[in-house]
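K.L.:
Several structures are given next for inspection.
What follows is calculated from the coordinates using simple rules that are stated; it is not laboratory data. Everything numeric in this text was worked out from a predicted model, so none of it was measured. Cβ atoms are built from the backbone, for glycine too; each structure is taken alone.
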Structure 1
Amino acid sequence: MLRAALTGGIASGKSYCLARFARLGAATIDADVLARAAVEPGTPGLARVVERFGSGVLLADGRLDRAALGHIVFADRTARADLEAIIHPDVYRRIGAWFADLPSGTRVAIADIPLLFETGHQHDFDRVIVCACAPEEQLRRLMARDRLTREAAMARLDAQWPIEAKIEKADYVIRTDGTFADTDQQVGRTFEGLQSDA
């Protein structure tokens with residue numbers, strides 16, 4: 001089984017590409033979903049987040065207030081590192097378990113991991129796919145998607161490696177600046193390549 005990681009910058013089209021890979025027959029998993037599961041009410045992860053950041057990061061129903069936590073961690077590099085130290089080990093443990101539990105005969109399995117390079121886990125995978133678009137387009141998408149000010153969106157972009165650095169380390173690059181049809185073609189070609197690599 002070929003183990004691939006799908007990464008790129010925030011708002012670069014990773015989720016769209018992951019869904020397309022799934023439609024083509026790849027086994028897929030999304031680290032963002034796992035990260036949310038790691039801090040669900042009642043989890044050790046949420047308890048550690050509250051211990052580190054205080055009860056102000058909780059909503060009235062006991063769930064994590066992601067907006068409040070985001071304001072803290074994207075303004076403070078140390079706070080962000082502390083949050084990542086709580087969440088990332090659990091996420092990678094879950095990804096490892098997912099790979100181990102896949103049916104025999106699975107040829108290509110893809111994990112969407114936004115902070116792959118930032119966490120130094122790129123060497124855990126056989127291939128790395130990077131989704132990329134122009135930084136201006138990335139900023140526009142992020143502001144529209146998350147209803148952020150330009151300043152807040154820039155803080156999130158600045159928390160990640162520059163997309164050019166990720167492209168340099170990629171085995172495959174999917175440009176998402178164009179039409180959906182163009183992106184679909186690139187996903188298809190990449191999937192063919194991954195199947196050949198497997």
Structure 2
Amino acid sequence: MPKTTTTSGVTPLPSGRSHMGPLTSFAVNPDGVRFETQEAKETVVLFLRQHFIVNVSWILLAVVMIIAPTVLFPVLFHFVSLPFSIPLNLVIIATAWWYVATFGFVLAKFLGWFINIYIVTDERIVDIDFYYLLYKHLSEAELNRIQDISYTTGGILATIFNDGNVNIQTAGEVPTLTFDKVPHPEKVVETIRKLVEKHAHSL
């Protein structure tokens with residue numbers, strides 16, 4: 001199928017707007033997305049998080065942790081005889097501590113996925129990372145600084161769910177930006193290339 005181009009020779013960007021849900025991990029021209037360093041005339045073209053599939057492993061572990069005190073531990077103690085009895089109040093305290101720790105684990109894992117985002121605008125690429133939920137690190141590269149862009153994907157799950165790593169080499173302060181495990185990496189690369197092409201023609 002031939003590639004469509006405009007009269008200026010620049011491949012057109014994706015049209016239409018995407019509705020942003022609370023768990024959105026891929027959105028083109030998203031509605032209502034702004035970030036703190038965004039310029040007044042700057043437009044967000046892509047909003048990305050890691051593919052939701054990356055959460056499955058810790059969600060399964062969380063399910064095991066939730067049912068452990070009421071299902072797994074009683075079964076284990078049934079087959080293992082202890083030389084002493086455990087007081088009921090100690091069991092209650094240990095169970096309460098277990099669920100608090102489980103809640104903390106789930107909250108940290110979810111927020112780690114939710115608040116670490118990648119943004120592509122019509123002027124630059126932005127990678128916003130939070131460490132330990134308190135320290136924020138923002139890396140960015142202007143479109144005219146991008147030298148090369150590629151993506152890698154591999155494995156059965158990556159093939160089934162279409163996720164991969166987008167690698168962006170720049171001539172800026174940050175030599176390489178990586179979008180880890182994002183959905184539709186080929187579309188991300190294509191969109192960024194079109195933006196770079198459009199930006200170069202506008203100079």
Structure 3
Amino acid sequence: MALSDDDLLAVEQYFEKWWAWVRAAAAFGLHSPKWLALAPEVPLELIQRAALEHPNARVRRECLTVLDHEANDESIETFRAALADPVPRVRRLALHGLSCERCRTGELCATDVVPTLIHALQHDPSPRVRHDTVPILLRLSDRDERASAALETAAHQDDDPLVRQVALAAVQGRTRDIRSRKALRRRARVPAV
């Protein structure tokens with residue numbers, strides 16, 4: 001069911017309040033308990049739907065950001081579904097939300113998320129999304145051996161040379177070499193001395 005005009009308006013009004021709160025909190029110290037208590041209440045079901053159905057990708061990303069910080073445990077299926085979004089930046093936020101352990105109140109169940117992350121590593125059309133999956137799977141590899149196997153496969157079979165490079169570094173335990181795509185490109189242009 002698509003978002004109604006009333007739903008779209010409610011999402012817009014929520015984000016007007018949310019952005020005002022973010023700007024005010026930043027001015028006075030975002031992590032201050034006083035400001036955290038003043039955050040606008042999240043209309044959870046609406047924001048979860050908007051994360052998947054809003055016509056604007058920027059709003060879908062903002063919804064995923066709010067869900068990650070305010071309702072991570074309750075939004076696992078939303079993050080999982082957002083991995084099918086047509087926009088890679090939205091999918092990257094969905095990856096983070098699905099695997100973020102700092103924002104959860106409960107413990108991350110690796111067994112629940114690793115298959116989804118492996119699917120993203122093997123099938124996402126965006127090399128950047130696949131690249132972003134590598135450090136997440138590495139972090140979870142001590143809890144689920146399927147993560148290590150998927151990294152090994154990516155290190156040798158991924159279509160993108162940077163994904164192969166970072167996956168190989170992960171497999172070999174060279175955590176210092178697990179870098180962003182931008183850093184790897186920059187490093188490739190600088191001649192070794």
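K.L.:
Using distance in nm of label points 7 Å out along Cα→Cβ at positions 71 and 95, single out the structure from 1, 2, 3 with the greatest value.
P.N.:
Comparing 1, 2, 3 by distance in nm of label points 7 Å out along Cα→Cβ at positions 71 and 95, the maximum is at 1.
K.L.:
Can I ask one more? When relative contact order in percent (Cα under 8 Å, 6 or more apart) is calculated for each of the structures 1, 2, 3, which structure yields the highest value?
P.N.:
With respect to relative contact order in percent (Cα under 8 Å, 6 or more apart), the highest-scoring structure among 1, 2, 3 is 1.
K.L.:
Given a computed value of -11000 for helix-only ellipticity at 222 nm (-39500 (n - 2.57) for each DSSP H run of 4 or more, over all residues; to 500), which structure among 1, 2, 3 does it belong to?
P.N.:
Derived from the structure labelled 2.
K.L.:
Which of 1, 2, 3 yields 1, 7, 15, 18, 19, 16, 12, 7, 3, 0, 0 for P(r) over Cα pairs in 5 Å bins from 0, in percent, as computed?
P.N.:
1
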